[in-house]
Structure P
Amino acid sequence: MDKEVRRYLDTVSQDRKPIVEKLHNLIVGLYPRAQVDMSYRMPTYKVKDGWVAIANQKRYVSLYTCGAHHIAGFKEKYPGIRTGKGCINFKATDQIPVAAVKAVIKHAIEQSK
């Protein structure tokens with residue numbers, strides 16, 4: 001793993017580390033050969049033209065995709081979890097719906113356009 005990515009992941013606060021680790025493990029579990037770097041100043045996981053990224057924000061851990069269409073189904077099914085235009089924002093207290101997050105990751109990676 002890229003040194004900058006490792007440094008970023010290692011500096012996440014203890015209350016958010018479980019979310020970051022879970023998201024990281026979900027992504028690399030689905031795409032073990034993903035290129036991981038610090039594109040967009042956050043750990044970014046790329047496979048061909050698709051990508052997702054993880055960011056430790058002020059109030060959330062965000063899973064970024066490259067478009068609103070990747071998270072549309074998630075937003076509808078989980079209205080209690082905050083979302084942005086193309087990202088999902090997890091609070092430390094949120095339960096991560098693993099199957100739904102995997103679907104978002106797959107959609108963003110495999111249907112990048």
Structure Q
Amino acid sequence: MGNEISWQVDLAVKPGQLDNYRALTSEMVDFTKTEPGTLIYEYFISPDGQHIYVYERYADTAAAVTHLLAAGQHFGSRSAQMVDISRFLVFGAPSAELRAILDHLSATYLDIFQVPIVSD
């Protein structure tokens with residue numbers, strides 16, 4: 001894992017906003033493809049369409065900070081009109097700068113329980 005940082009976010013879709021959020025997600029994915037240091041950026045939907053689950057992984061906390069600042073500037077206000085954060089779980093050791101941003105998102109920080117086996 002090294003310096004990588006990741007998180008899983010549970011988003012509750014506001015009534016009538018699923019199609020709008022689907023379109024916004026397409027924009028966010030296209031935007032994020034251009035960001036260096038993004039390793040994984042995936043969206044999943046619950047069977048009932050009420051929740052979106054986002055999994056993101058970054059090469060280091062600097063890449064995560066860059067992403068969050070840019071995403072917030074470009075998409076934050078529109079996203080907030082369509083979804084609410086139900087849970088935000090952070091895996092890894094965020095820098096103080098990243099933690100300051102994530103604290104505003106009510107993030108929960110998880111400590112590693114056992115050192116993982118990582119294959120090449």
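Read-outs throughout are calculated quantities, based only on the coordinates presented, and are distinct from any laboratory measurement. Fair warning: this is a prediction, and the values are worked out from it, not measured in the lab. Cβ atoms are built from the backbone, for glycine too; each structure is taken alone.
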*Structure from which 24 was derived, relative contact order in percent (Cα under 8 Å, 6 or more apart), options P, Q*: P
*One of P, Q was used to calculate distance in nm of label points 7 Å out along Cα→Cβ at positions 46 and 70, giving 3.1; which?*
Q
*Entry that produces 2.1 once distance in nm of label points 7 Å out along Cα→Cβ at positions 6 and 86 is calculated, selected from P, Q*: Q
*From P, Q, which structure was distance in nm of label points 7 Å out along Cα→Cβ at positions 38 and 54 = 1.6 calculated on?*
P
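Determine which structure produced the value -0.78, -1.09 for log10 I(q)/I(0) by the Debye sum over Cα atoms at q = 0.16, 0.19 Å⁻¹, calculated from the coordinates; the candidates are P, Q. Don't skip to the end; give the middle numbers.
Values: P: -0.65, -0.95; Q: -0.78, -1.09.
Only structure Q yields this read-out.
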_When helix-only ellipticity at 222 nm (-39500 (n - 2.57) for each DSSP H run of 4 or more, over all residues; to 500) is computed for each of P, Q, which one produces -10500?_
P
